[in-house]
Structure I
Amino acid sequence: MKIILDTNFLIYCAKNKLDYVEEIGNLINAGFELIVPLQVVEELKKLKDDKWKKVSGKDKLAIDLALQLLDVNNVKKVKVSGRSVDEGIVNLANEDKKNIVCTLDREMRHTLGRVILINKFKKLMITR
């Protein structure tokens with residue numbers, strides 16, 4: 001089973017100091033592999049370095065932490081195919097019905113149905 005990490009999920013977890021690896025382990029009662037699309041990594045780097053976007057200093061620190069945690073947690077980086085990052089994530093998720101995406105994106109949640117998100121108590125949960 002692949003657990004696919006999205007940009008906004010990673011930033012939120014870093015900003016709120018949520019240990020997504022441990023939380024996912026508590027949610028999933030089976031073996032899983034953490035995956036991050038290379039396009040998400042690039043998106044994070046662009047957000048951190050982009051002088052034109054209004055990204056706060058706190059957000060830049062969270063993005064930097066999110067990038068570091070990907071390496072520390074040995075998250076597998078893969079290239080996904082699609083016209084956009086989100087389309088690529090959806091395509092990867094649909095390769096196997098067991099795959100789950102971690103996202104806060106409403107549109108992607110509606111497209112996929114079953115995702116891991118963060119509730120108002122800052123706890124991870126799986127939607128059905």
Structure II
Amino acid sequence: MTIDRLKLAKTIALKSLDEKHNSKSLSMAVADYVLDNNLIDDLESILRDVSVYRLSEGVLDVKLYSAFTLDQPSIISIKDLIKTYFPNVKRIILDQIIDKNLVGGIKLEFPTHTLDLSVKNKLNQLIRFTSKERM
């Protein structure tokens with residue numbers, strides 16, 4: 001028997017926020033449940049819902065994409081900037097992902113939106129703008 005996606009996400013989020021739970025065993029239990037109940041197509045939505053619930057509890061999960069590994073002062077500056085936009089957040093968890101296709105800059109993925117400050121995005125915007133000018 002499967003449970004409602006939002007109830008599942010809330011349950012996972014609550015367990016992930018509980019310091020007593022082992023994240024590896026929680027991950028395995030979630031993977032087993034998803035596979036047993038054929039929810040693979042819903043996994044991305046479930047994980048997004050988990051992040052949204054965690055945010056409501058003061059924990060912000062952010063994926064930070066960059067072309068190279070950022071140093072600690074840069075990470076601290078990014079967290080400080082994020083805190084200005086999310087003042088009620090108690091904890092920011094940055095998952096840094098190296099993406100050589102970005103050329104430079106960063107891209108931040110929040111539970112509900114994305115902020116793309118990458119050089120690749122700026123170049124794409126320039127190309128779109130100049131293409132429209134020629135028409």
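Quick note: the coordinates plus some simple rules give every number you see, no bench work behind them. In this text the structure is predicted, and so the values were computed from the model without any measurement. Cβ atoms are built from the backbone, for glycine too; each structure is taken alone.
Name the one structure among I, II that relative contact order in percent (Cα under 8 Å, 6 or more apart) of 33 was derived from. Structure I accounts for this read-out. Structures I, II were shown, and Rg and Dmax of the Cα atoms in Å at 13.8, 43 was computed from I. When distance in nm of label points 7 Å out along Cα→Cβ at positions 11 and 35 is calculated for each of structures I, II, structure I gives the greatest result. So helix-only ellipticity at 222 nm (-39500 (n - 2.57) for each DSSP H run of 4 or more, over all residues; to 500), computed for just one structure, reads -14000; which one of I, II is that? Answer by label: I. Using the calculated result 1.00 for FRET efficiency 1/(1 + (r/R0)^6) of positions 3 and 99 (r between Cβ atoms, R0 = 41 Å, to 0.05), pick out the matching structure from I, II. Here the read-out was taken from I.
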